[in-house]
Structures are given as structure tokens and as C-alpha cells.
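A.B. asks: For reference, the structures are reproduced in the following blocks.
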Structure I
Amino acid sequence: MKTRLFIMLIIVGFSFSVKAQDATGIIKKADEKWNGEKSSESYMIMTIVRPTWERTIEFKNWTKGKDNALTLITAPAKEKGQAFLKVGTEMWNWMPSIGRMVKLPPSMMADGWMGSDYTNDDILKESSIVVDFEHKIIGSETIDGWDCWKIELLPHEDAAVVWGKIVKWISKEEYIQMKSEYFDEDEYLVKTEIASDITLFDGRKIPGKIEIVPADKKNQKTVVTINTMKFNIPIDDSFFSQQNMKKVR
């Protein structure tokens, strides 16, 4: 009897381990689908919508692995040439209009990037949804016609992350992040991210449009449209430097 009970406990424990591994595997595939397994280069248009005004920002974004990211604003003219850089855990902002380089402290990662509903963390990818969180499949739902896993992400105790919890809906067919909900440390919903217009970019299906809707602000959202996106392109580490921030185009 004891032997049978012991075997059952082993089986149950193994089952939980497999589920946890499956959830992490799904998150990893979805993350690589969006960011590229090695690198990515994209051109995006961001529209910030407020009750009384709208503003559009165009920017290029380059990433390599989990440690390198560079974002360059190309329009409007007032902000053109402004750049943001992440190397490891260090982050900077180059402002050509005043010829100044500013180091961004970790406390600014939760701030809105360029006044949008995206955070600096979202743009610079300071935290990793694969490394910094525990993952658990908590259900299945259909989002915009796509059958999705519903996965809960809880941060590791020692992880320096912005969010207290994230819930993601990832399509079972293409590993597309169709919807994400972001919660603060008290588990209050802060914003919802909704993907649509699934498009083929560089041989892989990803969202062509993403809407970020804050939970507590009426008639406010940020809409990001992907113009072009390439994956696993060769980028030298030296590209992600303060010197290159000032001259990249």
C-alpha cells in the first residue's frame, strides 16, 4: 500500500513538472517568435490616443539576445534622432536636441515611454518573460478565432521586474501572443495588450497591430502598427554602443 502511494506521488509530481516545463516552453517559443531566436530589426508606428488629442511616433528597433536593444525615433521632427539603448542591465537615452546622454535608472522602467501606455521596460526589454517569471497553464480560451493557452506568469522573488503578475493568451497553432494582462504588485489590472491583424513578416506570422489599453483611464490607448520586421539578422555587438546611438539611422 505504501509502495503504491509512493509511486502515485512520484507520478503526480512528474505530471506537475511536465506541465510547468510545457508552460515555460510555450512562453519561450512565443517570445522567440516575436523577438527572434538571435536578433530582430523592426520599423513601427505608434499612435498615442488621449481624450482630446492624438500623437504619432515612428521608430526603428534592434535587439540581440536578451541583453542588447537599441531604439531610434525617426519621426516627428521634434524627437527625430533621439535614441534609447540597453546593454545588460545598463540603459541610456541620447537626446540630440540638447546634446545630452542620460542614464536611465531602474526606477524609470515602469514609466510610460515617450508619454505612451508602453513602459520603458516594454521598449527596452529590461525584464525577460522567459527568465524572470514562473509559468503555469491555467486554462484555454479562444481569442479572435485563435485557440489559446491561458498562462499565468509570476515573478521570481529575486527578479527586478515591473509587474506583479502577467496573464498571457498564446495561440496553440502559431505561438502568437494574442492578449496579455499586466497586474501590479497588489494584483490590480494595470493594462491590457491586444494583438490583431496577424501578418506574415519575414516568414513568420505575428501581429501587425497591437493595442495597449490602460485599465483605469477612459478613452485612452496606444496603438502600435508594425511596418516591417526581420528576424535573426547579423548584428555585431558593437552596434549596441553609446557611440552608435549618436549616429545610427
Structure II
Amino acid sequence: MIEIKNVKKVYKTGNVEFEALHGVSFKVEDGEFVAIMGPSGSGKSTLMHIIGALDTPTSGQYFLDGKDVSKLTDEELADIRRQKIGFVFQSFNLLPRTTVLRNVMLPLIYAGIPHEQRRPLAEKALLAAGFDETHFEHKSNELSGGQIQRVAIARALVNDPVLILADEPTGNLDTKTGDIVLGTFQRLNKEHGRTIILITHEPDVAEYADRIVFIRDGDIVSDSKTHKKKIVHPQK
């Protein structure tokens, strides 16, 4: 599904150049759950922006679902983000005084999905994200942090993207709630076949994925299967 081939990213400020990525290469197969891990300043955020079609590489190629994203225009990148990628961020980014269903339906409105199809699609995404249907009409400012993040996951799912890209999704959550959210990603991967890339600087979080790609100083220094993978079982 994803192929990164010798990707470099150079930032210029005046006459000063900084190379954030030094020609990284790796693949993510359809249906994988991969964590990209690295300390602050490692280049993982730059790599996340390229994978998320939020930026393009200075050189090298990036293929997503068979399409070369590397040289697309801003408008074409926006189409890729809307059609193929679901984003989950640390900061949730929900509308606070808007119902759960309305928050999840918003991407469908922007995508021009007919009105009568929006609610069924939003409900399906919320259930897939493990959200309690008794809270569908609650406003997002009436929910716990874990519930809010599961709404954000549902919103990422609702357009049926080929990739879920989660950037530090447990950063604003306590450990127990974070475990629940990470378990949601695991079930989406195993039960629904979703391809998930998780960006994190925390080893404990990365261990919920099947594979960890470690980046440091703009280079991939290791790429291995998770040896002691953490499993979150569904709550009773």
C-alpha cells in the first residue's frame, strides 16, 4: 500500500539548509499496523507530513495505494487526503458544542455525500470505533477524553480511507484511557483489516503495533516486528 523510496526532505531558511530526512526507504503492506517511533527532532513529524500528503519530499518517491504522491500539486494532495487518508490527532479537533453524529458526518458533507446517506455511514463508523450508541446525540464537550478520541477515530473512518494515520493519539490521555484507544486501533486493524500508521515517541505506545520503524536524525535505524506486543482485550 505504501512505498517510500529514498525520500529526502530539505528545509531552507535564507541561505541555510537543513536536511530533515536523509533518503529513507520502507514499505507498509495493506492491512499492517505500523508504529513510526523516534525522539523529538528525529524526522518522524516530517515523515508523517509526507505520508499524510501534507507535504512533498525534496527528492525520492512516495507511492500510496499505487499512486505516486511525490510530485502532486496542493489541490491534488488535498484530494488524496480527502479520499484516501483518515487522520487522528493528539488534539482531537472536534467541534465542542456539536453532537457526536454531527462531528462524524462533517467529512461526508465536505465530500458531497447525499444527506440521506450521512447518518448511516456515521453510525457505522462510530460502532466500528467502539463508541456507545447511547451517546450518539451527546455533544463532544460532554464526553470523556477517551470517548472524544474514539469519536475522532470514527471521523477518520467515515470516508472509508485506505490508511489511518494517527499522530500521537494518546498524548492528551491518561494511561488507562490511552490503552483503550490503542485497543480500538488494534481491533480496527485485526477485525476490519484497516492499515494503520501510528506516530509516537513513546516505546510503550509503539509496542501496541505489529511492527516498529525507528527513526533518528533523519535516518531509519531499525525496522522490526514487535517482540513483546501489548494486546488490549475488549472491555466487558
Structure III
Amino acid sequence: MAEQIGIKPGAHVLDLGCGWGPLLNFIRARGATGVGVTLSRAQYEACRRHGLDVHLADAREVNPETFGRFDAAASLGAFEHFCSPEEYRAGRQERIYRDFFERVASLLPEGGRFYLQTMVFGRNMIPLDEVDIEAPRDSDAWILALLARQFPGSWLPLGQEQIVGCAAQAFTLVASSSGRLDYIETINQWNRRVGRRSLRKALLKLQLVPRWLTSADFRLAFTSGVSANRVCFERELLDHHRLVFERRP
């Protein structure tokens, strides 16, 4: 990614949806300057404690008046949450994406590059109306409904073609690759590490008991024993893309 978008000494790079700051830390280690935005106050405060330049802001609303201009930009995973199921049903998904790409383009010079990593619905995705938590357990409809409980409020892009089409006014696609198989291995590693027992984890879980008692969705999402995102990748209900865009003249 660093080579594809030009993260090098002296570069000014924007991280949209910066999370806990790993990309910003990498940018700093390369001798470049990174600026991040996040909607999470906890992430914002953690990044600030580590000396990272992070702002509490919506990645969909960045503009050059507020943030200035950059040599390059990246967004790893935030795009998955830009459209809600309600916005999808209202026919607003592509407008949301086009507006976002236009805003990112306004921050970059001609030829400036934007790296976008996102999950999308895969080639075996079923119609939205068939997704149902009352469907037979382990069916595609049930697995997708469980995934929606684990990631509420998020509706994914319908595929790479939709993303590229929405970006076309402002950007040209210069590289793409699928990370679906990589993501399956990543999830396996997460599950092994998260599953290791420790006193600290036990104490943290105890703090979640009130929510577990009061939220049926929370109980379902976290006591089902199913890694819904891994199953969705395995069945190609989901895919994962790494896309490199270059700003048009």
C-alpha cells in the first residue's frame, strides 16, 4: 500500500477512519506526516495519547477548508459502514459513495492516489428480503442475519463494480486485488487469540453482563458460537477488495 500511493518521507497522507492508529504510526515511521479522522472518542483519545494527529470527525464529511490538502489518502475498512440498510432501501447508497469520492478527490492533487480497502457482498449474496434470523440455523439467510446483529447499521457495497462506477467521475482505478482468503486466515488468527483465557478477559466480560441481560441481539450475536464473517467469506457471500485509485485531471 505504501508503495502504491507514495507514503514516503515528506508526504502528507490522510487516513479516513483511522481506528486505533496503526496506519498513522506506520506513516510517521516512514518520515511522512499523517492526519486521521475517526467517529470513536475512545480511538481519538488513544491516538492522541500516542502523539498522532487525529480528529473526531465523519470521514464522509471531510473537505479542504477544514483539513487542507494531501498528497495521498487511504481508508481501511471504514467504507463498509458508510451506508446503512435503511439508506440502501431508500436508494441512497450510490449517492453516498459518489459524494464521498468527490470529497476525497477535492483533497488531492491531479494524479494523487487513494487506497481503499473494504468488504463487499460476494458473488453468492442472496436478496436482502431473504435475510432472516428465523431462517434455519446455518443457512445463508441466518448467517447473514447474524452478521447484521454483529455489525449493526452497516450495509456493504454490492461489489467492486459498484465502487468503481461511483468513483469514476473523480478517480481512475489503477490496481485491485481480492483479500478474501487472507481475511479468512486473519479471522482464524483473531479467534484463536481472542479465545485464549485470561483473568483480564474474564473481568472485561463480567462488565458486559448488564448488556447481555437486557439485549436479545447482543446475546444472539455473541453467544451463537458462529463466526459469521468467516462463514460469509468461505461461502463467498462476502468478498474483500483492495483498490487503488488515481485522481483524474
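A.B. asks: To which of I, II, III does the computed value 11.2 (Kirkwood radius over Cα pairs in Å, for residues 70-109 alone) belong?
C.D. replies: Values: I: 10.6; II: 12.0; III: 11.2.
Of the options listed, only III reproduces it.
A.B. asks: Another question about this same structure. Given 16.7, 49 as the derived value for Rg and Dmax of the Cα atoms in Å, for residues 38-141 alone, which of the supplied structures I, II, III does it correspond to? Kindly include the intermediate steps, with their values, before the conclusion.
C.D. replies: On the way: I: 15.2, 51; II: 16.7, 49; III: 17.4, 52.
Among I, II, III, the structure yielding 16.7, 49 for Rg and Dmax of the Cα atoms in Å, for residues 38-141 alone is II.
A.B. asks: Moving on. Using Cα Rg over 2.2 N^0.38 Å, for residues 134-173 alone as the calculated read-out, with 1.33 as its value, let me know the right label among I, II, III.
C.D. replies: I
A.B. asks: Match the computed value -12000 of helix-only ellipticity at 222 nm (-39500 (n - 2.57) for each DSSP H run of 4 or more, over all residues; to 500) to one of the structures I, II, III, and report its label. Let's see the in-between values first.
C.D. replies: Numbers: I: -5500; II: -10000; III: -12000.
Structure of origin is III.
Rule-based calculations on the coordinates, nothing more; no lab input. Nothing here was measured: the structure is a model prediction, and the numbers come from that model.
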